[in-house]
1. Where is percent of Cα pairs over 21 Å apart, for residues 111-174 alone largest, in which of P, Q?
2. Computing distance in nm of label points 7 Å out along Cα→Cβ at positions 135 and 159 for each of P, Q, which one ends up highest?
3. If we compute distance in nm of label points 7 Å out along Cα→Cβ at positions 39 and 55 for structures P, Q, which one ends up with the highest value?
4. If you work out relative contact order in percent (Cα under 8 Å, 6 or more apart) for P, Q, which one comes out largest?
5. When FRET efficiency 1/(1 + (r/R0)^6) of positions 143 and 183 (r between Cβ atoms, R0 = 25 Å, to 0.05) is compared over structures P, Q, which one is greatest?
6. Could you tell me which structure in P, Q was used to calculate mean count of other Cβ atoms within 10 Å over residues 127-134 as 26.5?
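Derivation of every value follows stated rules applied to the coordinates shown; laboratory data play no part. Since we're looking at a predicted model, the values are computed, not measured. Cβ atoms are built from the backbone, for glycine too; each structure is taken alone.
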Structure P
């Protein structure tokens, strides 16, 4: 079983306190046209409102494929978990048939990459609070280059077609890190514009030109590739920085984006 690594720090470890926070941050407006999203993964007090606005729009589906960056450096470069995931709310099963249907050209089963990683974990309580019957496919990216992002998206699409599952891809990423609030917002706007263009090449060019500190940039590209194959368009739902609730001299940016068909 994959036990929570950041309960009690990134979000409450007490079930009732966690539910109260999730209730405050979400207003369910489930939209069946949403096929993918970008949601931040900082402590809930900082990014929870933006994450909640995104999660409020996600439809009820069989499987949520969560793609997050590897902050710890542990494990394989592109790792999927097959353990049961535990949070203060309950247990969530991994969609084993979906994982088995992935061609595994680049994605490999590895629990080590997930053991201490927070980027996927913090998305799960939002899903548990807003949805009843679902499974997850947690994928942790240590590699985030353009080719890797495309290959991971291709594996997701192939498994989706093989299983007939209805899925939503959740890309877990914060935006720029530890900049003055005004500069963070200026740089984030450039990255967000490149995401909204649905042009993955332009997006990577923007990331590299800015020497961007967007931590899950490859995860975002996975969602963009998947959404592009579905004929979806990107829409900014919310934007904030940690400076909205804390010091503005060194902030982290949070963008909430959905992809609709």
Structure Q
């Protein structure tokens, strides 16, 4: 723990660490096998408030880093891409976690997790991918979420979480918003045929009313080298909507108490 971090009596740590020269905010709690939670777009560590304590209580050391331009972590000049964020995440695994970790990615964080697993399989144990498409064919037609993100209502809502904590100041939100939307409007475009090289045990998890089609989720699970699919009743906010179901599922999968080799679906 550096001088820029603070620890509580229960071992919870929060603060900045240097990752590849970038001040990066993270939160850490618990002891045991490392789990890194990768948040969605326009979000941060607070988005995992329903999962981080539960996973720590189940015997994991839980890391929740905030990526560049998100929440407490400053933005960096240049475009925001999934590839850049994956590079930051791999550097975090190397420099901060210092050992292979289970990755749990939600929304944009799931793309980041998958890219990291493709490029640095030595850093990834088990992997959970929640509520995300990996190319434009997987987006639910007329996605309500993507349409909403382009509205002034969305900008006003999203900056409520950004303005109070960003070290770049409220005036920088318009820059981050523009960069993030440019990324969302053009990425990801992964060829599912390339996913077979990812051999980490994987769980593809989504809601039945998510922003990704059920067919795409099934195709992703089938394309991965060692994965299974779970569909639960819920929306893109599934981890917040059903923590009582999602958390035990995550714990069981990360403990390796069920195999990843057979694809299944829950209605």
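1. If we compare percent of Cα pairs over 21 Å apart, for residues 111-174 alone over P, Q, the biggest value is for Q.
2. Result for distance in nm of label points 7 Å out along Cα→Cβ at positions 135 and 159 over P, Q: largest is Q.
3. Going through P, Q one by one, distance in nm of label points 7 Å out along Cα→Cβ at positions 39 and 55 peaks for structure Q.
4. Of structures P, Q, the maximum of relative contact order in percent (Cα under 8 Å, 6 or more apart) occurs in P.
5. The maximum falls on structure Q.
6. Computing mean count of other Cβ atoms within 10 Å over residues 127-134 on every structure in P, Q gives 26.5 only for Q.
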